[in-house]
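Once you scroll down, you'll see the structures, which are given as structure tokens.
Any read-out appearing in this document is the output of simple, stated calculations on the displayed coordinates, not a laboratory observation. Note that the structure is a prediction, hence the values are computed from the model and not measured. Cβ atoms are built from the backbone, for glycine too; each structure is taken alone.
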Structure I
Amino acid sequence: MSALLEVEGLQKHFPVRSGVFNRITGAIRVVEGVSFSVDKGKTFALVGESGCGKTTAGRTILRLHEPTGGSVRLAGVDLAALEGEGLRTARRDMQMVFQNPFGSLNPRMKVGKLLEEPLVVHGIASGKRAQEMVDAMMEKVGLAAEFGRRYPHQFSGGQRQRIAIARALMCSPKLVIADEPVSALDVSIQSQILNLLVDLRTELGLTYVFISHDLNVVRRISDAIGVMYLGRLVERAETGALYERPLHPYSEALLSAVPSLEPSKRKERIILSGDVPNPASPPPGCVFHPRCPKAMEVCRRSVPPDKEPSPGRLVACHLY
């Protein structure tokens, strides 16, 4: 199966300016050399602590942020090379579901108009045909068509997220990047939204990049996982393999914090010391070494290359 999305060496640095003349004096390396691919119809999850760069990576893939370096290919097309009408056309094939549905929906527009807007902007449909497509999509995400006459504030959080998902799907995209789509919802509603995303993936043949810090949620929806720390991908593996045996010390620490109802599957909690380093001045060598319980002298001196201890699995660690 060929990959729909190919990300290679993706970088995003934000300049640091200071002084009277507002000169660039440094850079915040939010995303640094991230590489992965996602096959059509599959879900790849990016996980890590808050501030690790996973949301910025997702936005940079879609060119909501312009990449500093690296390449992103969607269905074989280099997105960085697109400009003007070419980029506008490509945006129909890639959409994003944001973490806060209330913040991402225009409070002054009725839901029906919110969903109709992408169809009009991209010249897909208008008038009666657009209304028919809006009604069909509302029902597809579990909302009655007549709800299109309401404003976003008249819905619950779960309903607003369904509207956000519907809006993302109006242009029939190939790729959907879901940025913490259930983190602001109650647990019972989270389950409903996850089930909806899984059903839509099957029904519409969607491909997801799913961004989350909740490893229980990720396990349920993803086929493969990339673990990020301070802008870097420290481990990449199929979901089952990662949960069965994490290789990177950071992955081990994250998974040790996941609660389990089965006593036999509970792990001893690994408490990481210190705080996440400043991305404007990352530590030399392995960026995780100041907090790593297994750090060696070589970790302080050199950046670990990606190793492949088993087929399809990569880990950036000197232990291997």
Structure II
Amino acid sequence: MTRIAQLLILIGAVSMTGGDAAAANPREVPLWPGVPPGSENIDEPELSVDRGAGKGIVDRSISNVHRPTLTLHLPQADRPTAAMIICPGGGLTRVVIDKEGNDMARLLNEWGVAGIVLKFRTVKSEKHFYGIEPPIADLKRAIRLARANAKQWNLDPHRVGVFGFSAGGLIAAHAATRFDEGNPKAVDVVERQNSRPDAAAMAYPLISLTTKVSGTHYQGVALGENPTAMQIRKFSNEFHVGPRTPPFFLAHAADDTAVSVENTRRFADACRKQGIRCEMFVRDEGGHGYGIRDTGKPICAWTAAFHKWLQAQGFAD
């Protein structure tokens, strides 16, 4: 076979699994085969509200999620790329899938990184309460699925990271501090994959559920009424950093009144105590919910710092 023929086959394979077509027209795939575990007998329509209508932008907020999906933004590449699985914010009750999902994925594509947007099960809907564990299970499944499909999606299974915006940080930080090696005896080949991310990053993240750091609101959202002290500690991720926690990047504005910068500072301190590399990008001004947009505030330089960090981890071009 000639070199030209080999290149034509390669280009065709990349196009089928991503490439230019997938980057321009992202593909949505189901996260679980059939009904996700824990979502049996739930029949409730998903709700999507485009908050960007009339503003010239797409900014959908999705609630009542019972059938989680991945949206694949796969860059054109002649070799396997790194991937970041993105957990959008939305207070755990909604998934802000464009501003804190697809927009970020497209930016990652510019850097040669696959962006995979997770539409996870919201902790509650109009008729049902899940709590925090099903969304966490969704993210772990997403990490396994990326590794199981690494060849098909042109990914490097050893460079799969997670990114959390706002309340999505609670899910991403849990996956990065509590992971497993997979079940080698599982019938489902996806479940044989390990769930440890190789890198983790977050912007204005909720990481702790302790009253001192984040108040009591998210305790009730994530855990239901009257959570116990044991539950709060279990899902406050700063207490669970260990020697195999992956390297972290954290961006936060000190004037964020929605999610306190103490989430970032305390988690970074916990990483340092365990010898885990953790880069903090903290600026005095910026507020909350800016995504990758440039609002003119100092915090918006975080994307450039994040790009350099990804390069240092061997994730980005």
Winner on FRET efficiency 1/(1 + (r/R0)^6) of positions 227 and 251 (r between Cβ atoms, R0 = 25 Å, to 0.05) once structures I, II are ranked, highest first = I
When relative contact order in percent (Cα under 8 Å, 6 or more apart) is computed for each of I, II, the largest belongs to = I
Value 42, 30, 23, calculated as Cα extents along the principal axes in Å, for residues 75-146 alone, assigned to which of I, II = I
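Could you tell me which structure in I, II was used to calculate mean count of other Cβ atoms within 10 Å over residues 99-106 as 23.6?
Derived from II, not from the others.
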Mean projected area of the Cα convex hull in nm², calculated, reads 19.2; among I, II the input was structure I
